[in-house]
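What follows are several structures.
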Structure I
Amino acid sequence: MAVREASARPSARERLLAAADELFYSEGVHTVGIDRIIEQAGVAKASLYNTFGSKDELVRAYLERRQVSVTQRILRAVDRYDTPRERLLAVFEGQGDLFAQPGYRGCAFARASAESHPGDLAEQATQAYRGWVRGLLTELATQAGVPEPDALARQLHLLYEGSGQSARMDRSPDAAVAARAAAAVLLDAALAGGLAERQGS
C-alpha cells in the first residue's frame, strides 16, 4: 500500500513546475524567489538545482509547459471545424476558451517577456511561442487560399496578442469574440482582393 502511494506522488520536477506555474503566473517571474517555489513544492533546494540547474531554466520550463497547454487548447478549437475559413477563425475561439479560465491574468509570455532582457531564456521561450502562433496563422491562411498569407498572418497575430491584453484589462473573455469578428473581416478582404486580382489578369 505504502509503495503504491509513494509511486502515485508527483515527482519533484512536477511539483516544482506546478508551484512555478501558479506563482510565476500570478505574481511574476522575478517577484517570486526560489525559496517560495521550493516551499510550495515541498522539495529540498538541491532538488531544484539538480532538476533545472537555475531559476532561469525553471522559468523557461514553466513557459514551455504553458506553451504546450495553450497550443493544445488552440488546436482543439481548430480541429472542431472542417472548412479552411472556419479553422483559421477558430484560433480566436480557442483564445476565448483560455480567457474564460478562472484566474486568467493575461498572456503568460507577455508577462514574462516584460520582465526579461533581450536574449535571456524567458525571452527565448516567448519568441518560440510567438513563432508558433505566427506559423499556425500563416499555415491556416495558406490553406484558406489567401494570396499573401504572411501579410494576413501578421495582421491576425496583432489581433491575437491585442485580444489577450484586452481580455486581461477588461476582465472579459468577450475580447476573443471581437477579435474573431475583426479577423473575419480581414480574411474576407484578403480573399476578395486575391479573387479580384485573378479576375483582372
Structure II
Amino acid sequence: MKLRNGRKATRNVRQAQIFLIKIGIRLKADGVNDYITRRAVRMFQRTFSMGPYVDSPLVGDGDPGPLTLAAMRLCETSNFKASENFAYREFKTHGMQTPTLQNHVIRLDRDLVTACQKLRRMVGPVVILSAYRDSVHNARIGGATRSQHLLGKAIDMDRRKMGRVDEATARAAGFNGIGMLSRANPVVIHMDVRKTATRWYYT
C-alpha cells in the first residue's frame, strides 16, 4: 500500500509540475516535490481565483492533492488565468525563466489579483507592463531594493495602451501604494497592495 501511495503522490506532483511549466515556470517534471515545486504549488493554491475559488481559496500547503489538481485543470481550460481577466503569465518576471531559490519566476499575492480584477471592472482592460521581478532583474533595471515588485505585490501599467487611472480609482480597487508620473500629470503608472497607504511622484 505504501508503494502505491508513493506512486500516486509522485504522479500527482508530476501532473502539477507539467501544469506549472505551462504557466511559464520552467522546472523539471520529475515527480519530486522539492522546495521549488512546493513553493510554486503554494503560489497557485493561494492565488487561483476562478469559479468556486474566488471566495474559497485552496489551502496553501504546497501539496498537489486531488482538489489542487482539479483547480489546475479548471485553470487550464480557462486559458491559464489566475482570475477572470488576468493570466498567470502576465505576472511573470522579465528576467530568467528558470526558478531558483531566489527567483520564483511567478510570485503573486492574492490581494494583487483581487485588486487587478476589481480595477478591470472599473476602468476596462488593464495592461500590465511589469509585475513580479526577481532580484537580479530588479537590480539590472535599477528598481528599488525594497520594491513591492520583489514580493509579487505590485504592477506597473502600460498607460499608452489603456485609459487614464487616477489615484481615487486605484485606491477604490484596493491598491495602497500609488506611483504617479508627476504632480503636474498625476496619472497612475504603479500600483501595489502594501499594507499602508502611500503615494509618490516619479518626476
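For the read-out relative contact order in percent (Cα under 8 Å, 6 or more apart), a value of 19 was computed from one structure; give its label from I, II. Matching structure: I.
Which structure, out of I, II, was P(r) over Cα pairs in 5 Å bins from 0, in percent, for residues 18-81 alone calculated from, if the result is 4, 18, 32, 28, 13, 4, 0?
II
Out of I, II, choose the structure whose coordinates give helix-only ellipticity at 222 nm (-39500 (n - 2.57) for each DSSP H run of 4 or more, over all residues; to 500) equal to -11000 when calculated. Working through the options, I get structure II. Sorting I, II by percent of Cα pairs over 27 Å apart from high to low puts I first, with the largest value.
Identify the structure, out of I, II, from whose coordinates distance in nm of label points 7 Å out along Cα→Cβ at positions 42 and 178 was calculated to give 3.3. Structure II accounts for this read-out.
Computed from the coordinates by the stated procedures, all read-outs in this text should not be read as laboratory data. In this text the structure is predicted, and so the values were computed from the model without any measurement. Cβ atoms are built from the backbone, for glycine too; each structure is taken alone.
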